Structures are given as structure tokens and as C-alpha cells.
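Structures given as C-alpha cells follow.
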Structure I
Amino acid sequence: MIAKIGLSLLLCVIMLYAWHEYRRFAAVASMAALAAAFGLYFVWFPDQATRMATLVGVGRGVDLILYIWVCISLLVLVNLHLKLRAQSELVTALARAMALAEAKAQDHDASPPIAPT
């Protein structure tokens with residue numbers, strides 16, 4: 001019973017966090033809230049996880065939950081990798097633009113004044 005209460009509190013905190021972050025990241029918040037809701041359901045009704053596991057051909061409900069968790073974690077990892085890569089490319093483009101702008105400013109300052117004719 002202590003494990004059920006502890007896991008329930010943790011999942012409720014995740015749901016509160018998802019609700020708080022909904023305005024900034026609606027898709028991520030919705031998925032987190034959905035995963036927490038399923039987690040709460042399976043914490044309080046673990047036999048349902050076993051029934052669902054046998055329907056999809058997995059031996060135990062715990063195994064099914066673990067497989068789903070690994071898949072979600074891999075999706076999150078790929079998503080973070082793609083976002084970091086995009087930010088790295090953005091920083092590179094910004095640094096390149098700043099270097100070109102600075103070089104043009106120095107070139108403009110170093111050019112001799114043109115004498116009037």
C-alpha cells in the first residue's frame with residue numbers, strides 16, 4: 001500500500017507539472033498527463049496491466065509497462081537530440097553572421113577616405 005501511495009503522489013506531481021507547462025509545450029504536457037493518468041490507473045489496478053499484456057502477447061503487465069517506458073524514453077531522447085542539433089546549427093549561423101558583420105565594419109573603418117574631385 002505504501003508503494004501505491006508513493007507512486008500515486010509522484011504521478012500526481014507529474015500531472016501538476018504537465019498542467020503548469022501546458023501553455024508553453026501543449027503536446028509534451030498532454031503526453032505527460034496522459035502517461036501519468038495511465039500510470040495511476042495501472043498502479044491502482046495492476047491486474048488490468050496483466051490483462052492488457054496478455055492481449056498484446058507479452059507475459060506480464062510489468063513487462064508491458066517497461067517496454068512502453070523504454071519506447072517513450074527513446075522517443076524523448078531522439079527529440080532532445082534533434083532539438084540540440086537544431087540549436088547548435090542556429091548558434092553556428094549566428095556566430096557566422098556576427099563574424100561577417102564585424103569583418104565588414106572593420107573593413108569599412110580601415111578604408112582610406114575618398115578625396116573630393
Structure II
Amino acid sequence: MLAHIVVDNRTGHAIHAYGCGQLFELALGNDSHPAEAGWPACLRLLTIATGISSYPWTIHASYGSCGGTGNPPLPRCLPHGPPPLPAGNYRVVFFQSSNIVSAPSPIPVRITPRS
């Protein structure tokens with residue numbers, strides 16, 4: 001699912017924050033499959049300009065990882081990576097590398113099986 005994270009910076013000045021490639025992420029999650037985000041350890045200074053900025057993001061309806069142990073156990077990997085999440089109700093959750101902007105409430109979505 002394609003999405004955009006839109007930031008309306010009304011501070012009158014650019015905001016500088018540390019991140020790795022991006023400052024924000026979106027992920028799907030629910031009570032059985034928590035949304036996860038993570039940043040590699042390559043911090044660099046990034047800038048949010050004044051006014052409205054839009055950051056494109058692709059939300060994947062798949063597990064964040066596979067093939068290992070965990071609680072609950074991670075699913076078996078498919079040849080192209082993690083398998084899809086089971087059908088059901090989820091929330092799109094917003095993450096940020098540090099507390100930069102006000103976080104929106106999660107957005108409900110429903111994943112349905114392919115027919």
C-alpha cells in the first residue's frame with residue numbers, strides 16, 4: 001500500500017533531526033502482530049523544511065522478519081522474504097527516529113486474502 005507521511009512545519013524555521021535515510025516510518029500491526037520499526041546505526045543530520053513536506057512510504061502487509069526464533073515464533077521465510085500477514089484488522093502505526101513531530105493516531109485497515 002502506498003502512503004505519504006505529510007509534515008506541516010509551521011515553526012517558521014527548518015527542523016534538524018538525526019535519522020538514518022529517513023526520519024519517519026509506517027508499519028502495520030495489531031494485538032497478535034505488533035507493528036515494528038527500526039533504523040540502522042548510521043545517524044546523520046536530516047532537515048525538515050518550513051511548510052509542507054511529503055515523504056512517500058510503502059506499507060508492506062508482511063512480517064518484518066522471518067526464519068528465526070522469537071515470541072511468538074517467527075514464520076518460515078519464503079524465497080522472496082517474509083510471508084504476508086494473516087487476513088484481519090490492523091492499524092497503520094507512525095514511527096519516528098526521535099520525538100520530532102506530533103504523532104497521529106493509528107489508522108485502522110483490513111487485510112483481506114487475495115482471491
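Taken together, the values in this text are just the output of simple stated rules run on the coordinates, not laboratory data. None of the values given here were measured: they were computed from a predicted structure. Cβ atoms are built from the backbone, for glycine too; each structure is taken alone.
Quick one: helix-only ellipticity at 222 nm (-39500 (n - 2.57) for each DSSP H run of 4 or more, over all residues; to 500) came out at 0 when computed from one of I, II, so which one is it? This value belongs to structure II. Source structure of the calculated read-out (FRET efficiency 1/(1 + (r/R0)^6) of positions 4 and 44 (r between Cβ atoms, R0 = 25 Å, to 0.05), 1.00) within I, II: I. Determine which structure produced the value 2.2 for distance in nm of label points 7 Å out along Cα→Cβ at positions 36 and 92, calculated from the coordinates; the candidates are I, II. This figure was derived from II. Sorting I, II by relative contact order in percent (Cα under 8 Å, 6 or more apart) from high to low puts II first, with the largest value.
FRET efficiency 1/(1 + (r/R0)^6) of positions 12 and 100 (r between Cβ atoms, R0 = 30 Å, to 0.05) was computed and gave 0.05; which structure, I, II, did it come from? Comparing all candidates, it corresponds to I. Cα Rg over 2.2 N^0.38 Å was computed and gave 1.20; which structure, I, II, did it come from? Computed on structure II.
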